[in-house]
Every structure is written in structure tokens, then in C-alpha cells.
Structure I
Amino acid sequence: MEGFIDFPSDKIWHLLGQLKADTPALWGIMTAQHMVEHLLLPLKIAKAELKVEIVTPLDKVERVKQIMLLGPSPLKKGFAAPFLPEGQLPLQFENLQTAILKLKEEVSSFVDFYETYQGQVIAHPVFGPLNKEEWYLFQSKHFTHHFTQFGLL
């Protein structure tokens, strides 16, 4: 979709190469490393490695998906993932560079998963069941959202 970072692409790694541990967020409470580690979560959800409940009322899922995911608008600033606890999650990795390496592995694993399981449909906690193309679109919008949050785009 136009206006969003291609997912996956080398541009992602180029932009993350500009990110420093002390790069401040333009909004929100995440540190740079928290943001990179946060990007891991939907990649795991998309491969059914992390199970989450659909939090959007079932009668509203399709409309929310049409507007927020399939529509042309970016994800809203300050939108809190409703399945995550408030505040910061503890960091998983020793530093930002390690988190970025883990993100590279997860992106590769995500791509491999959808190459292997082309017809797979896995639920997103806000948008409900998503197919391969919808998960790719979500990742594109999600990466764009957080890269914008840290001034990388």
C-alpha cells in the first residue's frame, strides 16, 4: 500500500541501522529497544506462536479491519495494543543490536512460514482472522507506525 514501508525490505534494516539506543520517541513511552522488541510480537502472533484473544467485538471485527487495516490511513499515534499490559514490558535482550538481530530472524521466519503455509488464516487480536496478504499489510503499517514514532521515516 502506498505511503507505507515495504514489508519485508532491505529499507527496514537500513532504517534500523540509524536507530540508537538513546533515540527518543516522538510520542509514547517506548525506548528504541522496546519498540524493536515490540515489533516481534505480531510476527509471532501471525505464525500462531503467540496466542491472543480477539478483543474487538465479533460483530465489529470486519468493519474495524476494513477501516483501520485495509483503509489508506496509518495506524493512530498512541493506539495501545489492547492485549498488552499497561506500561513497558521487560526487555528480553541485552541490547538494541541483539534485538534487531532477533527481529531479522523473526521477519525471515515469518516470510518462510507464509511461503510454506500459503492459505493459512490466523487471528489478529484487533482485526480478527487475517490471511497472508493481510498479515503482510499489517506488518507494513505496523513497522511504518513505529519507525515514524522514532523519526526513522
Structure II
Amino acid sequence: MTAKEYLSQARTLDMRIKSKLQQIESLNELATSCTITYSDMPRNPNHGGSKVERAVLKIIELQESLKKDVEDLVELKEQIMATIQSVADVELQTLLEKRYLCFLSWEKIAVEMHYSIQHIYRMHDTALSCVSTIMRANERE
């Protein structure tokens, strides 16, 4: 995996985390919208738990699974942040953070950092080289 591919995972992870959180919210809404129907008709005592009960248990299972996925994704994003913070040059760190964690366009980064876009591209190449070196060092450990 190249340095650029590694860092680009942050955007994908961010989207996946937001998606998982939306799924959890949706499941919570579903769980709280269940209504009980009362009837004066006798019920079979041998009949298992209610459908609502089974649905709520299934939702709880799914929520736990989704929470675990979110924790894993957050952990990977923290690793990406730590890699960026391992870059020695603070300006290169800032460039990488703006691009791969804040998801800013090259033009916006150039304006915010007061550099030409060509210089931002050169800095980016240098920053990716630094990240590649850090990744290789981490693989050897």
C-alpha cells in the first residue's frame, strides 16, 4: 500500500463511521417505535417470546456489532493521525492534516497556507515521501 492510499483511508473511514452511526440511530428509532397491540383473546402459553421482544434483541445485537465496527474504524483513523504526527516538519504535517483529515481541496489548502498551488504539490510529494519512510520503519518493527 502506498503512502497516499494509506492516508486516503481516513476519508473512507470517516464516511464509514458516519454510516455506522446513522445505522445505530436508525435501529434505535426502530426499537422505540415498536407498539404493543392488546387483545382480550387468550394466547397460547407455549408460544415463545413476543415478536417485539425478538426484534428488540436482534436490534441490540446489531447495535453491539456496529459499535465494535465503529471502534475499529476509529482506532485505524487514530493510527493514520499518529503517522501524520510522526512527520518531522510541522508544515508538512499541517498539509497532510488539511488534505487527509479535514478533506480540503488543494486550492483551499494553498490559500490557507499562503503558498502557490504548485508549491503545495511539491510539499505534498515531500510529505508523502516522509510518510512512506515512516510506514517502512513501522513495518520493520
Structure III
Amino acid sequence: MDDLKKQLEEAIAQRPIISKAIAEARDKGDLSENAEYDAAREAQGLLELKISKLQDTLATARVMDESKLNTDTIQMLNRVKIKNTKTGAVAEYTLVGESEANFKEGKLAVGTPIGKALLGHKKGDLVDVQVPAGTITFEVMEISF
């Protein structure tokens, strides 16, 4: 939540900079052939879109109390260690919301096929996951924070 607030503050701080760039480009003459003006207007549009998305995310976000979460069954924010029963490959993921997902950091969205399939399972469970390539079976090895 704090990170999102910081991103929003930084984005809002960019508004005057882009407005100044638009004004400077406008002062250079004919707007129909002014690439600087077009680029500045496009940057402004992208910035406003980013600000709008961040504001919406913050308005609808729920802060979860980690003390009320448990590791008996897999749920959002749990760190899960799973093993592919066919290949023996072991992977570790933290289940997060769609906006926080980052596969490189091991953050898996709960809305993905694997995330959906894991929810509610316990340590030792075998979980079948339907993926485009077929069905994969995972063993839940560990659940933690």
C-alpha cells in the first residue's frame, strides 16, 4: 500500500513537468507538424492513465492483517513450495493479487491456473492443474509466509 501511495505521489509530481513541456512545444509554432508537442501530449495521456489506475487501485485495495492469516491451507499471501510429480522440479511462489504478480520475483497471481488450483489445499495434497499443455500434478510441500 505504501509503495502504491509513493508511486502515485511521484506520478502526480510529474504533471507540472509535462505541462511545461507541452507549453514549450506549443510556443514553437505550428502544432500540426510539431513532433515535440505530440510526444508531450502523449506522455501526458499516459501519465494521467497511470495516475487514474493507481488511484483506482488504492481506492479498492484491502489491507490484510497477516496475524489473521494461517498456513493450514493455501490462501492469498502464502508462500508455497510445490513439486511437479512428473519431473521432480520444485518451485516456490507467493500468491498475490493480479497487480502485484511478478513471475521473476516468484509472485504468482491467484487468478492464474496454478494459483486458482492451489487455493484451499494443505501440505501433502496432490493438486491437478489444467494448463494449455495438459494436466500437471503438483505436491504441496510447504506453506509459509
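Each value in this text was obtained by applying a stated rule to the coordinates, not by laboratory testing. Values in this document were obtained by computation on a predicted structure and should not be read as measured data. Cβ atoms are built from the backbone, for glycine too; each structure is taken alone.
Name the one structure among I, II, III that P(r) over Cα pairs in 10 Å bins from 0, in percent, for residues 18-97 alone of 15, 27, 20, 16, 11, 6, 4, 1 was derived from.
Numbers: I: 14, 41, 35, 10, 0; II: 15, 27, 20, 16, 11, 6, 4, 1; III: 15, 22, 17, 16, 15, 12, 3.
Traced to structure II.
Work out which structure the value 20 belongs to, where relative contact order in percent (Cα under 8 Å, 6 or more apart) was derived from one of I, II, III.
Going label by label, the one that fits is III.
When distance in nm of label points 7 Å out along Cα→Cβ at positions 74 and 106 is computed for each of I, II, III, which one produces 2.1? Show your work: numbers first, answer last.
Values: I: 2.1; II: 3.5; III: 1.5.
That value comes from structure I.
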